[in-house]
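Derivation of every value follows stated rules applied to the coordinates shown; laboratory data play no part. Everything numeric in this text was worked out from a predicted model, so none of it was measured. Cβ atoms are built from the backbone, for glycine too; each structure is taken alone.
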Structure P
């Protein structure tokens with residue numbers, strides 16, 4: 001992820017009348033990275049995406065995309081899948097997707113080859129002559145993803161990419177996004193599905209009411225929000241020990257909440273001294289879901 005950011009957003013604000021949708025937000029996105037844009041409904045995520053795409057102009061701040069200001073030529077290097085999907089309903093699927101790829105600057109033979117390859121990969125090849133409106137919601141969702149990616153963009157922006165997909169197709173889309181990342185493509189993923197973010201994203205920006213509440217690497221953020229707690233996997237029961245405030249058990253895993261001055265190492269040493277069979281021992285870090293709820297509900301953030 002060396003070199004110049006593919007997207008660089010600096011202290012950007014945007015208001016619509018009396019409503020400030022985005023307040024002094026900054027982030028950047030490098031090639032070969034999946035960046036999670038998170039937040040509750042109405043937080044400002046879609047406004048930020050539209051600012052990046054130059055659909056809206058910022059009131060304050062600067063945005064650079066692919067090395068400078070947005071222009072027509074750069075739009076052909078970007079793949080955008082909005083949450084409100086939009087394919088030509090009365091056109092045959094293959095024709096629709098080839099047409100959209102040609103609009104993005106591909107030659108027709110190249111576009112046709114790429115589209116057929118993707119249709120095959122997404123198990124849509126046999127439906128290629130059907131009109132888009134004859135396809136199920138899940139098939140249309142897959143077609144929308146093909147339309148976003150077929151022209152081989154350098155920057156991909158996907159808004160709720162997994163909505164309407166079954167587990168098999170969800171896994172397929174994840175694999176494709178990872179492949180693109182490994183090829184150096186920069187990806188912004190906006191979603192409510194925190195477990196997908198944990199699996200895919202390198203860094204995140206969490207916004208609420210237009211303001212950035214969390215920004216950085218997921219692993220670092222999770223460690224910052226970790227309570228003084230450990231997870232212990234054992235088929236035995238945990239004895240009463242000094243330094244433990246609370247014990248929660250689930251199957252053969254115990255979550256031990258420790259006093260602030262008790263180190264995990266002290267607990268491990270005590271367990272070993274008690275001859276407890278330990279199958280797993282690790283620092284308990286919260287899920288992104290738990291952090292999201294905690295941060296959004298913190299007083300004084302509104």
Structure Q
């Protein structure tokens with residue numbers, strides 16, 4: 001990242017995030033979605049499931065924007081000033097999630113329009129790394145609508161850990177830990193869907209300016225091992241298959257997707273960390289009947305063998 005500037009000063013993210021949150025709540029720019037949280041244990045994982053009660057506001061906001069403009073509105077160009085958290089780099093800025101379910105949920109957005117299905121680059125990972133160096137969280141990316149992306153403008157996301165009120169910081173880690181040290185990139189026994197997991201040295205985040213290159217190289221390895229091909233769209237290299245990417249300071253997980261929904265339940269990257277959202281009681285009961293792990297399997301591609309190291 002020698003040719004990219006990181007603007008986020010050490011120790012500045014969380015104070016800026018909290019100050020922005022107070023202002024946004026006071027003026028109504030931020031509209032948190034209330035949820036009721038519970039755990040569902042399935043396949044050795046204590047899934048965090050939140051039943052959402054107020055998503056209608058989010059849908060109504062999008063409808064009004066479309067009716068006003070005649071087309072789908074890009075909320076990032078221009079972004080709402082009261083949701084601005086910080087300049088992250090010369091290519092990215094941080095915004096509050098207007099309709100947040102998890103507190104301190106931020107969006108790491110490209111300053112100019114880049115399509116969400118364009119492959120992640122070193123600048124994307126550098127921007128995420130400098131934020132993760134200051135807030136211990138789960139970074140994630142929804143690669144395309146079939147992977148849960150709600151906006152076509154490229155953005156990564158970061159939520160603080162733990163994901164739930166009880167249990168592991170990332171519930172799915174209960175299956176990851178037995179595989180620790182087996183090899184650098186592996187399939188996790190117990191995960192019934194296609195994926196590739198890589199261990200990360202937490203010390204990488206001590207030097208965010210260098211972490212971007214390291215994380216980007218690892219991401220490209222996971223893409224190749226997961227057979228996520230590329231297509232050229234008007235000179236841009238875009239993904240040929242939708243996928244989710246999850247990242248902590250200790251590991252990176254990539255999951256190829258087949259579709260967005262299980263039954264009527266939308267699943268994004270957080271689902272593969274063990275955190276799921278349902279809109280109402282019927283969806284909650286459908287998830288309990290099927291089991292969260294079966295729901296994740298249903299929206300993913302089948303497992304693919306990783307060649308021996």
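When FRET efficiency 1/(1 + (r/R0)^6) of positions 77 and 269 (r between Cβ atoms, R0 = 30 Å, to 0.05) is computed across structures P, Q, the figure 0.00 traces back to P. Quick check: 13.9, 40 is what I get for Rg and Dmax of the Cα atoms in Å, for residues 101-204 alone, calculated from one of P, Q. Which structure matches? Traced to structure P. With Cα Rg over 2.2 N^0.38 Å coming out at 0.95, pick the structure among P, Q it was computed from. Working through the options, I get structure Q.
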